[in-house]
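Each structure below appears as structure tokens.
No lab work stands behind these numbers, since they all come straight from the coordinates. Just so it is clear, the model here is predicted, and its values are computed rather than measured. Cβ atoms are built from the backbone, for glycine too; each structure is taken alone.
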Structure I
């Protein structure tokens with residue numbers, strides 16, 4: 001009995017040591033990926049690429065540490081870190097108008113990949129909202145299109161169980177973004193018409209319409225054409 005318990009104790013000690021190392025590495029991966037995502041939002045794609053390269057190396061190191069320790073491979077902190085990595089990699093590819101990465105090529109499980117991809121929808125919403133604030137409605141609509149394409153592919157999947165909650169959140173984010181984009185589009189059209197009308201008034205004030213007949217015709221304005 002003593003021999004068996006000693007063996008168990010030694011194994012648990014090894015597991016705990018690996019857990020401490022992988023926990024620290026997981027935090028580093030999350031930090032690198034979050035900074036990379038922020039770089040992408042700021043348009044600093046070169047910095048984002050460098051951070052994701054560092055994160056890729058750390059993910060490989062993480063999985064090497066986990067070899068021989070199946071007890072830890074599906075731990076929550078491991079999954080969270082790798083999902084963050086998947087999310088950052090997908091965002092980077094989308095922003096560069098490239099195909100999203102293959103899970104086999106970036107060395108992650110299909111389940112982890114799917115959950116990380118689902119999280120990408122939330123970040124794409126941020127991109128869309130930023131574009132709306134800048135008045136770039138077409139760009140905002142492009143990001144919404146990416147959100148819908150991702151969602152449409154995962155909508156019929158029932159596995160893994162954790163996907164359902166993320167899928168429901170994604171659907172809610174898409175509907176909110178659609179509504180906000182509709183309002184922003186309407187506001188943009190109104191603003192464009194206001195600017196058009198203001199330009200017409202400026203032209204009149206500067207005396208650009210000198211001919212009386214032409215001026216009379218222009219001043220006999222059909223307001224409906226501006227709205």
Structure II
């Protein structure tokens with residue numbers, strides 16, 4: 001049998017992969033290795049199987065099921081960009097995304113990679129870093145809107161985060177305004193409708209450049225009855 005197809009899906013709770021930052025892999029997960037062949041150039045990476053399965057339901061199914069990948073201890077990810085995978089590889093072993101080295105666009109791509117491979121903690125870390133980056137740098141990359149709306153379904157945490165950030169940067173005379181004429185191609189009808197809804201529901205007492213007030217896990221993917229520790 002071949003690898004299960006990666007379908008675009010609405011955000012769904014994790015089936016077992018870790019989704020909260022208080023859970024850590026044991027040293028037993030660093031024993032066996034598998035090979036991942038990535039991108040059009042078919043570059044091979046060797047990673048720990050247990051670690052991949054700890055964070056990803058997709059890789060757990062592929063390497064522990066009846067698929068050929070389990071027997072060969074190898075999987076091909078031909079549609080994944082090498083740069084995205086290398087950022088993921090760094091996160092896999094450190095659980096960190098550098099605020100200054102990781103662009104908004106890369107954070108969006110990492111979230112999508114996590115969505116496709118059922119890795120909720122990577123998705124949550126990507127969103128958290130994106131929000132912190134917005135706060136620290138007071139800017140945003142408008143192409144994240146296009147990437148988010150082209151690769152996720154309505155209601156996805158990535159869309160919600162992108163629109164909330166954009167809503168805090170829509171002041172026309174601001175240098176980083178998301179409504180600048182040269183950003184028009186990054187917007188779709190769907191994203192503009194979502195923007196209007198968020199702006200209409202904003203707390204009018206908040207400063208114009210502030211992010212909307214949200215629950216801590218509003219942008220996160222969690223399993224049933226799971227939430228990040230307070």
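Summary table below
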{"quantity": "Entry that produces -12500 once helix-only ellipticity at 222 nm (-39500 (n - 2.57) for each DSSP H run of 4 or more, over all residues; to 500) is calculated, selected from I, II", "calculated": "II"}
{"quantity": "Relative contact order in percent (Cα under 8 Å, 6 or more apart) - highest-scoring structure of I, II", "calculated": "II"}
{"quantity": "Which of I, II yields 1.55 [Cα Rg over 2.2 N^0.38 Å, calculated]", "calculated": "I"}
{"quantity": "Of the structures I, II, the one that 3.8 was derived from, the read-out being distance in nm of label points 7 Å out along Cα→Cβ at positions 113 and 137", "calculated": "I"}
